[in-house]
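Each reported figure results from applying straightforward, stated rules to the coordinates on display, with no laboratory input. Computed from a prediction, not measured in an experiment: that's the story for all the values here. Cβ atoms are built from the backbone, for glycine too; each structure is taken alone.
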Structure 1
C-alpha cells in the first residue's frame with residue numbers, strides 16, 4: 001500500500017528509509033532525534049526528499065523532482081499537541097476537514113465518531129476548556145472525519161502523563177479495530193507500539209530498519 005525508498009538530507013542529518021507498509025498499524029519506534037517525525041513529514045508532503053520515491057496504492061507521490069502537495073495526498077496527521085484551532089468550538093474543529101470534502105468522499109460521519117471517542121459532551125467547548133486527553137481525542141476525531149486514506153500519528157501521547165495515556169490508548173485501539181484505517185504510529189515508547197501495532201520498525205540515526213513481528 002505504502003512504498004518508500006527515501007533519501008533526505010538537512011544539514012548534517014541524513015534520513016534513509018526503504019520499506020513496504022501495508023494494512024493495520026505499523027509502529028515506528030526510536031529515540032528523540034532519530035528521524036521519526038521527519039519521516040512522517042516526508043510522507044505527509046510537508047517535506048520533499050532530495051532523492052528516492054514515495055508511492056501510495058501504486059501512485060507516485062514524490063520522486064526527488066516532483067512532489068504531490070500535502071492537501072492532495074489526503075492523509076490524516078495527528079500531532080503531539082493536537083494543534084486544534086483555539087477560536088473554534090470542538091464541533092467546528094471536528095468538522096473542519098469534513099466540510100471541505102465532497103459528500104461522496106466522506107467515509108465517516110460526526111455522530112459515530114463522537115460515540116467512538118466519547119467526546120459528544122464536549123462539542124460546544126473551546127480547546128482551552130479541554131484536558132490534554134480530551135484535546136487529543138478531538139484531534140483524532142478531526143483526522144478521522146477528514147476520511148483519510150492513511151492516518152499518520154506523530155507521538156500523539158508524548159505530552160500526556162501516564163494516567164491520560166492509559167485512558168487514550170484504548171480509544172486508539174478502538175479506532176484501529178472499528179475503522180480499519182491503515183496507520184503509521186511514531187513514538188519513542190515501546191509500550192505503546194506493543195499495545196497497538198501489528199508490526200514494528202525501528203528508527204536509529206536516520207536509518208529505518210526492516211519490520212519485525214510485534
Structure 2
C-alpha cells in the first residue's frame with residue numbers, strides 16, 4: 001500500500017532581512033558602532049535578541065553584514081552615475097548629486113557617509129573592517145579612473161591627463177562633502193564646491209542662451 005506523504009514545509013521566516021539590515025544601518029549611522037546597543041538594534045529591527053543572533057550573529061558580525069550590504073548598494077549606484085551614456089561633466093554632476101542626496105536626507109538631519117562615519121573609527125582596531133574599507137575606497141578610485149580614461153579616449157580631456165590622480169581627487173571631494181555635511185556645513189556650500197570641482201576637471205560650461 002502506497003501512502004501519500006505530505007512534504008514538510010520549512011517554518012516561514014518571521015522577518016524581512018532587507019528591512020532589518022536597513023533599520024540597523026540607520027541606527028549605526030546615527031550613533032556609530034560602539035554606542036549602539038543590542039537592545040536598540042532589537043527595537044529597530046523588531047527582532048528579539050535570540051532572533052538577531054540566529055540571523056546575523058553577534059553585534060560586530062551584524063554590523064559587518066550591514067556594511068557589506070551598504071557597499072554593494074553604493075557600488076551599483078555609482079556605476080549608474082558614471083555610466084558612459086553622457087559626457088564626463090554630466091557623469092560627475094550625477095555622482096555628486098547622488099552623494100549629496102544621501103548625505104542630506106529629506107526626512108532627517110544631515111548624516112554624512114555611513115562608511116566614513118562608522119567604519120573609519122572601527123578600522124583602527126579591527127583588521128577585517130580596515131581591509132573592507134580599504135578595498136572599498138580602492139575600488140571607488142578604480143571606477144573613477146576608468147571613467148576619466150574613457151573621457152580622455154573620447155577627446156573630452158587632454159591625452160596626457162593623469163587619470164589615476166584625477167580619480168583620487170574626485171574621491172577626495174566626495175569624502176570632503178561627506179565629512180562636512182556630518183559637521184553641519186550647508187548643502188548649498190557643498191553643492192557649489194562640487195560644481196567647482198566639475199568645472200576644474202572639465203572646464204567651465206559654455207553659457208546657455210541665444
Read-out P(r) over Cα pairs in 10 Å bins from 0, in percent, computed value 7, 28, 29, 18, 9, 5, 2, 1, 0, structure in 1, 2: 2
Among 1, 2, considering only mean count of other Cβ atoms within 10 Å over residues 99-106, which has the greatest calculated value? 2
Assign the value 31, calculated as relative contact order in percent (Cα under 8 Å, 6 or more apart), to the correct structure from 1, 2. 1
Origin of the derived value -21500 (helix-only ellipticity at 222 nm (-39500 (n - 2.57) for each DSSP H run of 4 or more, over all residues; to 500); candidates 1, 2): 2
Note: distance in nm of label points 7 Å out along Cα→Cβ at positions 19 and 35 at 2.8, derived from one of structures 1, 2, originates from structure 2
Just checking, which of 1, 2 has the largest value of mean count of other Cβ atoms within 10 Å over residues 131-138? 1
